[in-house]
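What follows are several structures.
All of the numbers you see were taken from the coordinates with simple rules; none came from a lab. Since we're looking at a predicted model, the values are computed, not measured. Cβ atoms are built from the backbone, for glycine too; each structure is taken alone.
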Structure 1
Amino acid sequence: MKYTLLVLLLFFACSIHAQQKDYTTTLQEIEMVREKVRTSYNVANTTEKDSIIVETRAYIFKILVKDIFPLWYGTPWDFNGHTKTPGEGKIACGYFVTTTLQDIGFNIPRYKWAQSASEVFIKKLAKQQVKRFTNKPLRTIEDFLLNSGDGLYLVGLDDHTGFISVDNNKIRFIHASYYQPEIGVMAEALDSENPLKYSKYRIIGKLLSDTMVHNWIKGIRYE
């Protein structure tokens with residue numbers, strides 16, 4: 001139980017203070033958390049490791065949705081945008097996805113994935129938890145997400161990509177929007193005027209599986 005308690009203490013300490021800090025400081029704090037979790041994970045038994053995975057999944061979800069994404073809101077979209085600093089420069093949809101994931105500690109090839117079809121990295125991260133939809137009504141997508149449960153998802157569209165968060169049955173599409181390029185990064189309802197609503201093809205992968213969380217803790221490289 002001491003390992004679960006450690007993760008909980010780190011979780012609450014980080015979540016309380018992250019919004020009061022700038023982006024660089026927030027990322028530094030996340031890395032400190034990851035190092036402490038990794039130290040505990042390395043000496044934990046199987047049962048303790050399972051508990052750490054569960055608590056760490058909740059931590060990663062919360063730090064992304066409540067702290068990291070909001071710091072990016074309002075960063076303008078541009079097809080060639082690849083800024084690493086929220087609020088400075090511009091960012092494309094793929095770079096928003098890969099930058100935020102890399103920044104919080106996932107060891108991924110930021111440029112390579114951002115320039116590839118989104119289906120490529122969705123399958124690498126979500127593995128078996130991937131579902132494809134072709135010419136389906138938006139209600140079908142909503143039902144799938146609600147039935148799949150709370151968590152963080154990646155979605156690939158005809159010509160766009162972004163995150164979907166499901167939290168207590170509230171669904172938000174979080175992306176760098178070319179529909180409103182001057183605003184860029186935003187969170188909005190699925191049925192807002194956005195690419196997800198009108199895309200004919202949608203591939204959705206649920207993130208933060210046990211394996212993905214393990215890889216975050218250990219710093220395992222994705223290719």
Structure 2
Amino acid sequence: MDTATIMARLLYRDALMLILDKPAGLPVHRERGALQRETLTDWLDDLRFGLPRRPELAHRLDRETSGCLVLGRHPRALARLSSLFAAGQAEKLYWAVVEGVPREAAGTIDLPLAEEAPGTGGRRMRPDPRGKPAVTRWRLLASAGPLSWLELAPVTGRTHQLRVHCAASGWPILGDRRYGRGPGPLMLHARRISLPLYPKKPPVVAEAPAPAPLAAAIARIERGPD
């Protein structure tokens with residue numbers, strides 16, 4: 001990554017926030033116990049655009065997940081954005097390519113999640129009726145052979161929620177080494193975000209283009225069986 005690359009991935013900018021298209025494989029912060037590696041935090045100073053403080057994350061994406069990531073440009077903006085996410089007012093849509101074909105065209109997954117005990121090979125979540133509420137709405141966009149292209153809309157924002165919900169439903173996300181079978185890049189992308197940041201204006205909407213591996217997988221599904 002370099003300054004030109006991070007600037008080219010800027011999807012939206014105003015006085016309060018930035019929206020970036022985070023590349024897959026880039027952690028948003030230094031991960032506990034991980035080897036020293038590049039993180040998004042290393043590049044936040046390049047995104048000041050004249051302000052005295054660097055922007056800060058309003059939410060997070062997994063290291064393997066690409067797409068729309070929101071940053072607040074100063075403490076007041078960050079507090080406003082954080083309240084939108086906490087209240088469920090930030091509308092997020094993800095694209096995923098999964099192994100398997102859902103029986104319905106759309107549905108809702110209501111499956112509480114809890115964190116597994118330490119020592120299980122990194123942070124890992126599991127379905128648990130006593131866990132925290134976790135709800136995902138989903139829609140089948142296309143399928144071909146053993147693969148499906150889904151639109152996922154998380155109502156809640158639990159760690160690894162979409163990955164666990166898809167796996168528990170019988171269609172793990174392609175490339176998910178933790179909850180699926182892998183290998184390859186994780187086919188999960190934060191495609192779109194809508195934020196009602198300004199009371200008297202329409203929501204701010206940003207869309208991130210699908211990265212090349214995901215776009216290729218979607219194209220194969222849309223073409224259908226050879």
Structure 3
Amino acid sequence: MIKLDIFSDPICPWCFIGKTLLDRALADAPQNPFTIEYHPFQLNPDMPKGGMDRRAYLEGKFGGKKEALEVYGRIAKAAEEAGLMLNLEAIERTPNTLDAHRLIHWAGLEERQIPVVSMLFDAYFMQGRDIEDHEVLADIADSAGCDAAVIQRLLESDADSEDIRARDAHARERGVTGVPTHIIANQHVVPGCQPPELWTKLIDEINGQIGTVR
């Protein structure tokens with residue numbers, strides 16, 4: 001198996017779109033060679049606990065209401081082309097995602113990381129849920145087959161918080177400046193959203209190389 005490391009943030013719309021396109025390619029290639037692991041990268045590492053008003057955040061980030069609408073118009077169009085109807089109007093706050101990344105980490109220890117990542121995207125972009133809220137995170141953990149009571153206790157502590165921050169910082173030191181970023185076999189970087197056709201081509205090439213080695 002070939003390691004596919006994905007740096008992502010559950011409030012990143014391009015990460016959601018990119019995962020959707022990758023999943024489509026993987027579904028069409030059941031013999032794909034990848035072992036997938038998600039890694040933390042916070043779009044807003046300085047976001048205060050409790051987050052901030054979504055509209056204020058977007059207008060501050062993109063330089064005004066008009067600019068924010070233009071950016072998210074492009075995002076909504078790209079999402080629709082990928083088969084996603086984002087419920088952006090339902091999102092009231094932009095959260096701090098440290099705890100969501102902690103949940104993704106713990107889910108990985110139980111081999112439930114991919115469903116948890118999917119549920120976080122769905123909760124935020126489709127349902128407008130607050131994925132900083134511990135009850136929401138515990139509910140997602142439970143739905144993915146994790147022990148919600150254990151997750152709740154961990155969330156109430158600082159367990160692995162510094163580790164997540166350190167891994168985020170290490171990613172930036174390695175040159176990751178935006179997400180999604182995909183790294184194949186710790187060597188080849190595939191940045192941004194990529195169409196299923198590119199992933200299919202890469203899978204075919206890797207499978208061909210593996211077959212030649214064998």
When 1, 2, 3 are compared on distance in nm of label points 7 Å out along Cα→Cβ at positions 45 and 77, the highest value belongs to 1
Computing relative contact order in percent (Cα under 8 Å, 6 or more apart) for each of 1, 2, 3, the value 19 comes from structure 2
